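Before anything else, here is the set of structures, which you'll find just below.
What follows is calculated from the coordinates using simple rules that are stated; it is not laboratory data. No experiment lies behind these values; they were computed from the predicted model shown. Cβ atoms are built from the backbone, for glycine too; each structure is taken alone.
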Structure I
Amino acid sequence: MSAALFFTWLEGSLLGQFTRSLGVWSYGTINLVHIIGIALLFGSILLLDLRLLGAWRRIPLATISGPTTFMARIGFALAVSSGIPMLSVNATDYIGNPFLLVKFPAIALALVNVWLVHRSQAWRAHRVRDLMPRERRRLAIAAGLSLTFWLTAITGGRMLGYW
């Protein structure tokens with residue numbers, strides 16, 4: 001299915017119709033939930049990634065990884081569950097918008113990065129022991145990629161409205 005067909009379908013879907021029928025305040029409210037989700041997601045990721053890059057070395061990684069990972073999941077769920085209805089309101093307006101070609105691949109790369117980190121030996125080990133220098137370097141590289149991907153996604157999303 002092409003992007004144009006998908007966006008046409010999404011806008012005409014029950015979700016698109018329902019979201020448009022909610023009234024004048026609905027889009028603003030959904031957008032606010034989206035912004036809160038992004039703030040929670042990126043704020044959590046920022047703290048964790050900065051720790052992986054070497055900030056706050058006195059705080060054990062295991063101490064910070066649990067709460068930040070949990071809050072990032074909540075933020076991601078809020079962002080996705082509000083982003084889809086926002087897109088469905090006027091999805092066809094985004095056909096050909098180059099910033100979608102920035103935002104969604106960046107999110108996909110960020111999620112692949114998260115998946116790879118969580119499957120890594122270093123990530124599993126950080127809860128039970130201090131990491132070896134090589135493991136710290138690998139997680140630092142992943143943290144740098146994470147920040148790059150998420151900041152790219154946020155920038156692409158912000159720029160959607162200006163195209």
Structure II
Amino acid sequence: MTPAIGIPAPVLLTLLLALALAIVPIPDAAAPARPEWLVLTLIYWTMAFPQRIGIFTAFAAGLLLDTLQGQLLGQNAVALAVVAYITLQLHPRLRVFPVWQQMLVVALLIALFKLLALWPQGATGLPPGSAWYWAPVATSALIWPLIFWLLRDVRRRWLLHLM
């Protein structure tokens with residue numbers, strides 16, 4: 001059930017699902033507000049398994065996201081690694097917060113992710129098109145309770161013995 005790299009199969013599957021959700025076509029009107037599925041999934045798994053899921057996993061997932069979205073290689077990878085590092089530092093406190101307080105922290109982490117991803121874009125001359133660039137901060141925070149409860153259920157059903 002655990003691959004050679006030490007990441008449980010259900011965790012890998014949820015990360016792959018998050019990558020798929022990041023590139024699935026959605027209507028143009030809703031595209032700017034697409035939640036940051038991969039960041040949300042990594043935040044949860046980093047909180048749940050800080051010894052197994054962390055900076056390297058986030059960096060590798062970010063490289064996959066960069067490749068899938070056709071962005072500057074390393075743009076999302078570095079941003080995800082920083083978010084994973086901060087989550088690792090905060091996880092003992094973050095795990096005991098109620099979900100509504102976690103939503104606030106998640107919003108700040110998503111805003112940091114978007115800011116760090118914006119930096120290389122600006123350096124290459126590709127600034128964001130509008131204020132809608134920041135819309136995923138709100139949508140990701142609002143979707144956090146659903147992600148939290150779904151992934152907690154996956155963890156309890158399939159991974160309880162790993163804790």
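One of I, II was used to compute P(r) over Cα pairs in 10 Å bins from 0, in percent, and the answer was 10, 35, 29, 17, 9, 1. Which one was it? Show your work: numbers first, answer last.
Values: I: 10, 35, 29, 17, 9, 1; II: 10, 42, 36, 11, 1.
Answer for the origin of the read-out: I.
Who wins on relative contact order in percent (Cα under 8 Å, 6 or more apart) among I, II, i.e. which is largest? The partial results should precede the final answer.
On the way: I: 32; II: 27.
Comparing I, II by relative contact order in percent (Cα under 8 Å, 6 or more apart), the maximum is at I.
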Original post:
Hey, helix-only ellipticity at 222 nm (-39500 (n - 2.57) for each DSSP H run of 4 or more, over all residues; to 500) derived from one of I, II reads -23000; which structure?
Top reply: II
Original post:
Any idea which of I, II comes out highest on distance in nm of label points 7 Å out along Cα→Cβ at positions 19 and 107?
Top reply: II
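If you rank structures I, II by distance in nm of label points 7 Å out along Cα→Cβ at positions 43 and 115, which sits at the top with the largest value?
Numbers: I: 2.9; II: 1.5.
Largest calculated value belongs to I.
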